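Following this line, the structures themselves.
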Structure P
Amino acid sequence: MVFEELMDLQVPGTKQELQSQVKRVFQTVAGSMGHTPAVCRKSYVHPRLLASWQEGALAEWKASCPKDMPEEDCMFLRWWRETIIPGMP
């Protein structure tokens, strides 16, 4: 759910805007999950996901998705391959 919220957001230019956007994302997702934003962030979101978004990687991956594959699936697979698999033992 957080992934879907982040994939269409532009990375803001200031730290304050960034914190505000992240807060809104977690409030939205936590509300639909029935949790607090803190529980949602700590228990359900990989820390590298926010880092990938802040680095602009999600936008880059979205632009390279093939037209015959849903963007969410394409972007998640790219994120998984490039951030999770390389660090696995």
Structure Q
Amino acid sequence: MIFVNLAVSDVAHSRTFYEGLYFAINPQFPDETVVCVVVSDTIYLMVLNHTQFADFAPHPIADTHKTAAALSACPAKAPGRPWP
């Protein structure tokens, strides 16, 4: 299984974004500080606010307006959507 943890400033906005892309949300995380986006049966995006993310990360959160924090690529088909 792969869990990609993402620090965001607005969890609710991020949830709306991923739902708009037709990804399912795991209801086991009914919290305004974290949302679990189901990419596939084995890949999940853990979208956390900065406070929650800081509990996992030993270093400060990168300012992605000034620097790249990570580059990741993983093909995924959203449920109910055709593969391009």
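Laboratory data are not the source of any read-out in this text; all were calculated from the coordinates shown. Quick caveat, the model's predicted, so the values are computed rather than measured. Cβ atoms are built from the backbone, for glycine too; each structure is taken alone.
Among the shown structures P, Q, from which was the value -5500 of helix-only ellipticity at 222 nm (-39500 (n - 2.57) for each DSSP H run of 4 or more, over all residues; to 500) calculated?
Q
Say we calculate FRET efficiency 1/(1 + (r/R0)^6) of positions 41 and 73 (r between Cβ atoms, R0 = 25 Å, to 0.05) for every structure; which of P, Q gives the highest result?
Q
If relative contact order in percent (Cα under 8 Å, 6 or more apart) comes out at 32 when worked out from the coordinates, which of P, Q was used?
So the calculation was done on Q.
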